[in-house]
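Okay, got some structures for you below.
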Structure 1
Amino acid sequence: MEKNDRIKKLVLGMLVLCVGMVFLAGCGSVQEKDSAETEETASAGKEEHKIQIGLTVDSFVIERWIRDRDVFVATARELGADVNVQDAGADAEEQISQIEYFISKQVDVIVVIARDCGVLSDVVQKAQNAGIPVISYDRMINNANTDFYISFDNRKVGEIMAQALIDAIPQGGDIFMIQGSSSDNNVKMLKEGFDDTLEDTNLNVVYEANCDGWTAELAVGYVEEALEKYPHVKGIMCGNDDIASQVVQVLAENQLAGNVVVIGQDGDLAACQRIVEGTQYMTAFKSIEDLAREAAKYAVEIGSGREASELKGVTEKVNDGTYDIPSKVLDPIAVTRENIDEVIIDGGFHRRDEVYLNAEYN
């Protein structure tokens, strides 16, 4: 009898042990499942909170904005952000609509390469009222109190443009200024540097015009008009290399290409080709890759909720006409035939075979 009781107790113990093991295994499965679900939720949450950047660009007709876009987007993605790129197609009203679209999408930060710097203040205010910071990229949005401004030292661009003309035309003479858009604050700063550097020199600005909306084709009519009045012009300052293309075309038609000193800015491939060919003297080169990378980094930080004035490297303020804006300003470089290989080619901005496409490499 006692033996049977011991057997019964042993069997009962084994049953209890088996049930316990099954229960624990079940709990383990539940815990593993809960852990997996938690990881999935955390991963999804992380994905949901990726910084969303809205980038609206004046127009991709201008070569350099394509470069800016590509480097900006690549850098932002490396930092874990998404970028929604919109092309305003050289239409200020379209750009306003794009900013309003970004507001409706509740992006974390809006970056604007302005088509018209004078008409965006209201929509910038609308974005800020919605809690979305706005960055002025390359071109300052006027009287808008944007959260941040990043560009090159545009006053210095004007200074090195003027110095290039002084160096190339030591005998002095008449020069033209075919500038960019009159509504672009950068144009104003550039002109200030240009005029101040030319002061007390023997170069005389006898003709000035603005290609409003940065429409380079307007330069054709301006140069033709200027040449009729001042046929012995010695040099022409162009607001950018796109404008310089139109100017050199008119000079060529009048058999003056290479005899008149032409300067521009941006380091466009066509301008670099003209420099080695001898029809353009200088381009004020701005490392677009550096600007775009820096802008993307700042956009991610500002989109994360940080104040621009607290960020590393933001030590300056630039006035937008009404407000002093926290700013990051990069330096331009004067590129001529003497240093084009070092700056442009060795720097990886354009390939040697592209730059010397129509000229013999020395």
Structure 2
Amino acid sequence: MTNQATAGTDSTGFQRTIEGKTATLYHLKNSRGMTAAITNYGGRLVSLLVPDKNGKPTDVVVGFKNADDYANSTEPYFGATIGRYGNRIAKGKFSLDGKQYTLFTNNGPNTLHGGKKGFQAVLWNADQPNDSTLVLTYLSKDGEEGFPGNLNVKVVYQLTANNELKLEYEATTDKTTVVNLTNHAFFNLNGEGSGTINNHILQINASQYTPVDSTLIPTGKNLPVAGTPFDFTKPVAIGARVEEKNEQLQNGKGYDHNFVLSGTGMKHAATVVGDKSGIVMDVYTEEPGLQFYGGNFMQSKNTFKGGAKDDFRTAFCLETQHFPDSPNQPAFPSTVLKPGQTYRTSSVYKFSSR
């Protein structure tokens, strides 16, 4: 596949040896001209080209042109598969079966996205059974980053004929543990480097969200979004209320909050529309929560594959997930996985245009 077809992603820039394994860039395509580039270094979505309202291929995922740029980035999570535990665990501690586990605190007083060396920093084993599918596997050994149990993880990326990026996650363990897997793609539906995402139109199908303290740990209550800047039950521009005086927006320096999705099974979590491109992204998930992050900590310190800087709020994340700090919050949906059980969940990012 040509470089142009994957928005400047050159495979040679990803071929490096890390801890005895080889990093590679894999290219996926479907029958309708949609393409993706994924590296097994961190299980990262590097590029995702979808047609805009005029049929022009547009790279809606921001990323870097080589593995070294990912390794050296001041933002370690661009496009990555996140684990063992997506989001935050308070004070880096939790208890299971009467035993307390202590994790590395890499986000103020808390553990974020798996700790010091989460799944974004490891080499995954990769198998590409066909043009549209990539299977990544990883064994997270007992005690890795402080988590109990040998955790066997599998993530399947697939581009479907319906212009969907489908992600299927699976995990098993030999000791009781906690698991919360997600993908941390940063999106700009107008295309990487096209400026602010504040004019994107967002709808989140959630009537409640989980408010957080000043360290972004949930208070334990679910609050209604009605009458607050967190009400995305009807389509509204991302930036319409982000500067309002609101304690929750101050805590997150903008939007960095978990929304409580209604219903069970696969559900329609969100719709986002690029204001310039007309690209529509619909998010479906089996997860109970959706973390909406508005790019508040982007600081123009890294250069994307197309040459643009990662400027403030020029990309957003919609991470399908269980709630932050669930191991310490018994009222939240459980993230406990026991031997003999299989953790299995899937999420879909579907693209169209209007």
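Values in this text are rule-based calculations from the coordinates and carry no lab data. Because the structure is a prediction, the values reported are computed rather than measured. Cβ atoms are built from the backbone, for glycine too; each structure is taken alone.
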Which entry (1, 2) yields the derived value 62, 23, 16 for semi-axes √(5λ) of the Cα gyration tensor in Å = 1
request  = Work out mean count of other Cβ atoms within 10 Å over residues 166-173 for each of structures 1, 2, then name the structure with the largest result.
outcome  = 2
ask   = For FRET efficiency 1/(1 + (r/R0)^6) of positions 182 and 294 (r between Cβ atoms, R0 = 25 Å, to 0.05), which of 1, 2 scores largest?
value = 2
query = Hey, Cα extents along the principal axes in Å, for residues 102-317 alone derived from one of 1, 2 reads 56, 32, 30; which structure?
reply = 1
Structure responsible for -15000, with helix-only ellipticity at 222 nm (-39500 (n - 2.57) for each DSSP H run of 4 or more, over all residues; to 500) calculated and labels 1, 2 on offer = 1
key: If Rg and Dmax of the Cα atoms in Å, for residues 78-221 alone is computed and equals 18.4, 59, the structure in 1, 2   = 1
